[in-house]
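Multiple structures are listed underneath, in structure tokens.
Please treat every number below as a calculation from the coordinates, not as lab data. Please read these numbers as outputs of a predicted model, since none were measured by experiment.
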Structure 1
Amino acid sequence: MFRKILVATDGSEPAEKAIDKAIAEAQRWNAELHAIYVVESGLFSSLPMDNTLEVIYSLLQKEGKETLDAAQERAGAAGVPLNTHIRQGHAGSEIIALAEELGVDLIILASHGKSGVDRLLLGSVTDYVVRHSPVTTTVVRT
């Protein structure tokens, strides 16, 4: 039995499938559902912060909010309340940290995310979470 579920999303089609799985699990177990979107700041950590990077961060934050708002609507339509969280940092570490903070007992994420480099990065995020998660972790294959 799961009481709290955390689903990770990046707004991609595979992540939407993970959200659908999380909603179904939340319904099945009458569990509290949380979603996280991580602005992967590690990609830019070695670059000097200037206006261009501030604009990029702003756009990524906006994308994260829109992604989580859409997930919230999707969950609401299924009758499941969804709590949303935006974090900055290494995606895998942030997912694990939030899972521990919230005391979740299930993490759900997609096997990969967007295309190209993003696909490779989310694949490595998924691998990181699976290897470091202290709780049951479900990978939704797409």
Structure 2
Amino acid sequence: MQPDAPLLVFYDEECGYCRWSVAQLLRFDRDDSLRLIAIQSAEGERLLAAVPAHLRLASAHLIDGDGRLYSGGDAAAPIAAALPQLARTAPLLRRLSRPVNASYNLIAANRERIGRLVGSASRERADRAIAAHQAAFRSEAQ
């Protein structure tokens, strides 16, 4: 990977809440700093080979331009740093890594229950946003 490459954000494509969550990040990604990849995809499996298979779907993951892997709440600060509207929060997220991880773990453990609060129209909008985002990256690669 290259330092100026987009951050690779891996999410569970079978989880409605997960899809909705990563689609929310796209609202802040005006510079194409993020590239969303489904964990279950062939590319996701290849790029996350260092993560034991039984842990891949336990949380979201991120690989930065230097090839560093972050999982769960540890991915929050690098993502925030890459998005100009959220960049000011990155140092705070780093300093508060323990509560950020605890919050992330609580949400991840209850994502099905929380996902029921996200309406079908919101999930459909999220799916369209993710599909458009992924199509744009595919067309850039060609």
Structure 3
Amino acid sequence: MSARPVVLLLSGPNLDLLGQREPEIYGSATLDDHVAAARAAAADHGLDLEHTHSTSEAGLVEAVHAARGRCAAIIVNPGALTHYGWSLHDALAAFDGPVVELHLSNPRQREAWRHTSVVAPVATGTIAGFGAAGYPLAVEAVSRLLRARG
């Protein structure tokens, strides 16, 4: 186990298309760019960051299960699973640590079907609408939450 707290960053379906898919909404940065920014922010806060991307809900659920007892916190950008990923909701609810939900865009400013998050009720908080800045902001939020826990 790492001497520094480990934060798991989870990326859901279609996030591997960042930089290509709807850049007017999601920007031109790739998923690798966002992960690199999150890693740099984690290092600045004395945290280690692991990243898992899956195009399936099962892959994300398995990553959450594997994080139990090993990771201090989870940052999750669930993509479309935000709106219907009940098994992801249940897995995150069983995680004992801060969970930060992250979105590049602000779902509340978009189509009505995007307004409901099944992840939000089990998340400590949500960061949305800040584009690429959201990744370092999520790491900072996790760092503050972990320090507050002592």
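Where does the value -10500 come from, among 1, 2, 3, when helix-only ellipticity at 222 nm (-39500 (n - 2.57) for each DSSP H run of 4 or more, over all residues; to 500) is the thing being computed?
This value belongs to structure 3.
For which of 1, 2, 3 does P(r) over Cα pairs in 10 Å bins from 0, in percent, calculated from the coordinates, equal 11, 42, 40, 7, 0?
Among 1, 2, 3, the structure yielding 11, 42, 40, 7, 0 for P(r) over Cα pairs in 10 Å bins from 0, in percent is 2.
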Revision key, fill the gap. If you rank structures 1, 2, 3 by volume of the Cα convex hull per residue in Å³, for residues 23-86 alone, the highest one is 3
